[in-house]
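Please treat every number below as a calculation from the coordinates, not as lab data. In this text, all values refer to a predicted model and were calculated from it rather than measured experimentally.
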Structure I
Amino acid sequence: MLDDVGGLSGFADFLETVYESEDKRERDEARTWAKSLGWSEKKIAAKRIL
């Protein structure tokens, strides 16, 4: 998933979109796409990401 969004900075942008975007359509599309790659909405502690 990390490589599919443009590395670490892209992943940070992705997380901002799925958790904080005010645009419901953008948020839903990003979540649907990510789930198709096996992503889960479960939040993970920052220490465990890297």
Structure II
Amino acid sequence: MNRYLASIFQEKSANSTLTYVNELIYSLSHIQIVRLIHIQLLNTHNDIFQ
């Protein structure tokens, strides 16, 4: 019984770590996309006003 509970706990913590890493990667890529769009907007802004 104890071993069973321990295996469930290990599985849950591994899953939550994976979820955390996935959310971290997602938020980082989201920030990168926003920065890329921002850079593009700045570039087009500069092109228009040159």
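Some notes on this structure:
- log10 I(q)/I(0) by the Debye sum over Cα atoms at q = 0.32 Å⁻¹ from the coordinates reads -1.01; which among I, II: II
- Among I, II, structure where helix-only ellipticity at 222 nm (-39500 (n - 2.57) for each DSSP H run of 4 or more, over all residues; to 500) as derived comes to -18500: I
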